[in-house]
1. To test your reading of the models, identify which of I, II gives 20 for relative contact order in percent (Cα under 8 Å, 6 or more apart) when calculated.
2. Compare distance in nm of label points 7 Å out along Cα→Cβ at positions 63 and 119 across structures I, II and report the one with the greatest value.
3. Given that FRET efficiency 1/(1 + (r/R0)^6) of positions 31 and 151 (r between Cβ atoms, R0 = 35 Å, to 0.05), derived from a single structure, equals 0.90, which label among I, II identifies that structure?
4. To which of I, II does the computed value 2.5 (distance in nm of label points 7 Å out along Cα→Cβ at positions 95 and 111) belong?
5. Supply the structure label, taken from I, II, corresponding to FRET efficiency 1/(1 + (r/R0)^6) of positions 79 and 143 (r between Cβ atoms, R0 = 35 Å, to 0.05) with the calculated value 1.00.
6. Once volume of the Cα convex hull per residue in Å³ is calculated for all of I, II, which comes out largest?
7. Out of I, II, choose the structure whose coordinates give helix-only ellipticity at 222 nm (-39500 (n - 2.57) for each DSSP H run of 4 or more, over all residues; to 500) equal to -28000 when calculated.
Structure I
Amino acid sequence: MISKMLCSDDSIAITRDQLMLVEKLGVLYEHSGMQPAAARVASLLVIADQTELTFDQIRATMRLSKSATSNAINTLLNTKRIIYITKPGDRKRYFTSDVREWKAGFLDKFGEMMHIVEVYNEVLKQRTKETPEFNKDLEEMISLMSFIFDEIPKLFKKWDNQNQI
């Protein structure tokens, strides 16, 4: 039997292993630029057995202040990492990870990266000819990134074809 940990009356039941996984995934999210509280909230919404959590459940489970919880949720909503739903007759908002839109988000991130390649190409054109080794390395990096970004749509199409039901 898995032991459940409770933080307070509003918190959700979560195992120690799940809580450790929230921390582990949260650290990964932090490395991608997310603030610590937002990273933990995003992680909780992916890992918790309940897929829809209220503000108070998130705050109590993660032991965050109201302000930290509010800021984290607003950040995640603004960056489209989470969404909220409402239920008839209930004034609360229920927050959930936006995993339904993962493919669009994934492609958006690659679109942003393609823009970086465009800017790097401009940088390369502006570079002095007095640093040929550096310029060559930059050109190689641009070439690899361009190759990868050209292949990604093909990979998605291949994956879609393999996973059609």
Structure II
Amino acid sequence: MDVTTIGLIVLAVSLLIWSTWKSKIKTKKSLKVAKDMFKGIVVEVISILALIGLFLTLVPPETIRVFLGDTSVTVATLISASFGTVTLIPAFVAFPLAASLVDAGAHLVSMAAFITTLTMVGFITAPIEIEYFGKKFTFVRNVLSFVAAILISLGMGLIL
């Protein structure tokens, strides 16, 4: 474990002790809520991680490198942005996936596009958004978000 992880664990345990000292009843109640929430998402998280592991096992690093690394940065960015647009996975899973893809040879810029579109563009959730905000708003927001995601990833390429 690195220093940051140890620091966060120490901070969490310290705050838990402080919370227990302030109110045992509220702390127990909060821990029960947290446990129930964790039970609700643990299967989904494990399933997503298993699918990502399966993907990384079935798709050789050479293939990843060809499509997301050896091609031009622009093409790799557009491919990654397209996948990010239609993918619905939590960001805390996307970050390790992107790191694994970079290790396999993907461009940093394309992974920035993947993560940015994943969090900003809602192709999968568009029907719900249309229901609440209308077609025009949803379309404009998604198009502008896609363009912004590409610009952000290109900016990341300049910085990194």
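A short reminder: the numbers here are calculations on the coordinates, not readings from a lab. Quantities reported herein were computed from a predicted structural model and do not represent experimental measurements. Cβ atoms are built from the backbone, for glycine too; each structure is taken alone.
1. Label of the source structure: II.
2. Once distance in nm of label points 7 Å out along Cα→Cβ at positions 63 and 119 is tallied for I, II, the winner is I.
3. Traced to structure I.
4. Of the options listed, only I reproduces it.
5. Matching structure: II.
6. Structure I comes out on top.
7. II
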